[in-house]
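In what follows, structures are represented as structure tokens.
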Structure 1
Amino acid sequence: MNNYCDICQCEQETKVISKKESLPVRGEGIETVADIRVCLICGNELFDMELDTKNLERAYQVYRNKYKLLSPHEIKRIREAVGSGRTVATLLGWSQATLVRYEGGAIPSASHHEQLLRLKNDPSYLKYLFDLKGDKLKDRERERIQTLINKEDPNGQSPVDFLNKLFAQYYNKGITNTEFDFEKLAAIVQIFAAINQGLVKTKLQKLLYYAENLHYKRYGCPIIGLVFMHHHFGPVPTNHDLICWVLETVGAIELKPYDGPFEGEIIIPVEEGDQELFSDEELDVILTVAGYFKDFSATKISEFSHKEKGYIETSQREIISFDYASDLKLD
């Protein structure tokens, strides 16, 4: 096959060779075997759109395998199970073009991938999204989603009930030795939000991590019964995207947009957190954590949490065992 060679400055006969290359995917160099068209006369590597596209797709697949990401086909199946691209994009808060790119092979962002996984594995998440964004759907779309929700949960569990159900599995499996207590969760979030003015979700997730693990370090059990996993921005509670929604739904907190270069919401306590729910030891841990990190920004506390042994020795979405609590950087 002849192609134009910019070194020879004319069309020359070419061939395809295979060699190891590092291709950038999400800012990371991914090693893969690439097929490259070269000039038979001077050996110059030539641009070949078809080969380059396949090489990039191959690198994407290596990246997906490395981080256990959903494939484009899996993403499409998740979307089809719910409805049209417009419906799913609206519920997730994305543009339809974003969903089309993911189904076409683009790598989802970490937060988007987590949403897709939740939509695939957690039937209650569809109800959460519908309650949040359902008013933006057309009547026919709303009817379809409501039918799906009723099929999964004909009795219509309350938000607190299904959050209790989600966390109960960790106690039943022995991952935590404390049964989940929603009232304590609401109170501790209200206490943190009162002490840490302008509290955002990212920082709250780290405060909860340190409170649960510091109490485990001192007394052998967490306070609330939360379980944490490895996330790009540090440790976060499992079901973390539902926690604030449920707290807001039951009237324990308000979420208000904050002014700044990035979109986000500030957590406002609706009432004072009930300190009588906690033992003296539990309250001491809560106030210690709240005070220690009071002046930390969300970025600073995230960076601090990245240095924890439990975070360093786990991978994306892996549960962080409470066995690591003994190595916590707080005493």
Structure 2
Amino acid sequence: MMLDPDAAARIATFGDLAPMRVRGLAAVRAAIEAAPLPNDMPEMCDVSEALAYSVPVRVYRPTNDPVGPVLVYFHGGGLVMGSNRSFEPLARALASVSGATVVAVDYRLAPESPPPAQFEDAYAATDWTSQQPWAGELVVVGDSAGGALAAGVCLAARDRRGPNICAQVLLYPGLDRDMSAPSITFLGDAPMLCRDDIDYLHGLAECEADPYLVPAYAHDLVGLPPAIVVTAGCDPIRDWGERYADRLRAADVQTTATRYPGVHHGFLMRPEATARGRLAIAELGGLLRAKFAYPLRFYGQTPSFPAPSP
């Protein structure tokens, strides 16, 4: 495993971290919330708090346009940690590079609120956002466990016929529970997320074999929104995202998948900290702006083919 020098330097600032199980959930949560935020986060025209039905959300508006594209963003943290505060740098960066309003969802956390509470909050916030008068093209975005929420919301929106989602962005997503994936074997001692951490987080947020909770369990991916999948070369759950991207392609879902070598799980939590983080955010912005400019609204329909000539 070869980390880029700037990624290795960032990890070195955390010191020799023990596995999450050893530190305990309270300490891990406290550390992520105590991490200082960058001084130069992108400026917004407006930042406000709201309730999406009963779910707290934070709305980042990069422009004053009365109507425009919207990203509904679900933060990472294994479904057990993280908040709109700790993941604010990524939310602001997404708004800045895409030009879209970002609705960041402060979903309930396990184990205090066991699954499917997180999925229910994610779907409710997406539905609420779709009904706002300022919401244009709608995209769901999630990193790590938030990526599983984004993918699960897309599956549910397809099955329930709404809300209409323009695209899904899955950032090093925690889509599976398969601990035999080769990347987990090869990268079991990776920094930021190791095999024992994955086991520990799964134990705190136990999920049934429900594809809305664990999207890799879905048998059918046909009719899902176009996907952007980002994985990190030094991430033990890298294979989960890449296998899902392969399955999306096999289901004729337009899919852009990019592996960024030399970086670790969670590298976009502070996108400004590494060269590849800055590149990944810029590339995401370009892809999203293209999807907003040329939206595909026919996915999810039964394909039709011309009748064969007699």
Structure 3
Amino acid sequence: MCEDNQTTVNEVFLHGFKHLYNNNLNILFFFFFLLIFIAILVGNLLIIVLISVSHHLRHPMYFFIKNLAIADVFFTLNILPALLHVVLWGSGHLSVTGCILQYYLHSFLAFAQSFLLTVMSYDRYLAICHPLHYASIMNIRHGLCLVSFSWIFSYFLITSEIIFVFQLQFCGSNYIDHFFCDIAQILDLSSSDKSIIIWVDLVICFVTIFFPFLFVVVSYICIFVTILKISSITGRKKAFSTCSSHLVIVSIYYGSLIAIYVVPTGENSQNENMFKSLIYTVLTPFINPIVYSLRNKEILEILMKFINSCTRANK
């Protein structure tokens, strides 16, 4: 319960980019992020449609890419509208329940992305290090099980934490210096004992960030060792090209998460954290379809056929 001199908080205000509004830069940045928002949706939806309708993209790897694109679409729809509102008007507001639900969906999708990227590294490891056994191990059924596990396990992880979050009391301040509701900002608003949630969140961070990242690193060490053993330069380039797209995405995704949750921040810590958050909430979903379409020969060929067919239909 709140103390007598405190009021119960029912609504929170987001003030992540107030300096843009004060300096009359809000319109410029609003249209910048709006274009990115549209590009993310169009790019990822195009990837989903191409993989769904093309019979040439029935490989497990494309099934993983499709699920990653689905996660990116919903992740973007959860975060970017709030970001656009905060940038344009200098602030935004949500109910406390809405704030917690935004964090709930954000974390669920972020966890799923992390596990899907881990599954994709396992797929690349099998393809390069065990090519003779790849087809028998990584079939559609096995891929479906791995993807289902990624989604279901992510749901149970965040639900186990959100149960405790909904038990918090929110009194006094309702000001969040960020563009969306993350766990740190939610805990700052609460006057309740947060020790259990902090420990639960720490365990979840290890399960969703540290262990998947460690698995990815070990997988790529094995991949690089195998590639170096290939005698021909052409063979090395071909083997490396099959995992280069995934390596770029993994580097950006885990690099930004480690920068946010592991690397110490300086004096201007809140602005640093917002900038780092922009990298993995905006840049990663934006760059995923670009990397996978430009670096993947099969997807690029299907995309060009799709564009040509649309062009002929309009003539």
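Readers should treat all values here as calculations from the given coordinates under stated rules, not as data from a laboratory. The structure displayed is predicted, hence computed values, not measured ones. Cβ atoms are built from the backbone, for glycine too; each structure is taken alone.
To which of 1, 2, 3 does the computed value 10.4, 32 (Rg and Dmax of the Cα atoms in Å, for residues 177-216 alone) belong?
Answer for the origin of the read-out: 1.
Given 3.9 as the derived value for distance in nm of label points 7 Å out along Cα→Cβ at positions 49 and 129, which of the supplied structures 1, 2, 3 does it correspond to?
Values: 1: 3.3; 2: 1.9; 3: 3.9.
Here the read-out was taken from 3.
Work out distance in nm of label points 7 Å out along Cα→Cβ at positions 145 and 249 for each of structures 1, 2, 3, then name the structure with the largest result.
2
Using the calculated result -10500 for helix-only ellipticity at 222 nm (-39500 (n - 2.57) for each DSSP H run of 4 or more, over all residues; to 500), pick out the matching structure from 1, 2, 3.
Label of the source structure: 2.
Using Cα Rg over 2.2 N^0.38 Å, for residues 137-288 alone, single out the structure from 1, 2, 3 with the greatest value. Can you show the working numbers first?
Values: 1: 1.13; 2: 0.99; 3: 1.32.
Once Cα Rg over 2.2 N^0.38 Å, for residues 137-288 alone is tallied for 1, 2, 3, the winner is 3.
To which of 1, 2, 3 does the computed value 13 (relative contact order in percent (Cα under 8 Å, 6 or more apart)) belong?
Corresponding structure: 1.
Cα extents along the principal axes in Å computed as 83, 52, 42: which structure among 1, 2, 3?
Corresponding structure: 1.
Taking 1.8 as the value of distance in nm of label points 7 Å out along Cα→Cβ at positions 97 and 225 derived from one of the structures shown (1, 2, 3), identify that structure.
2
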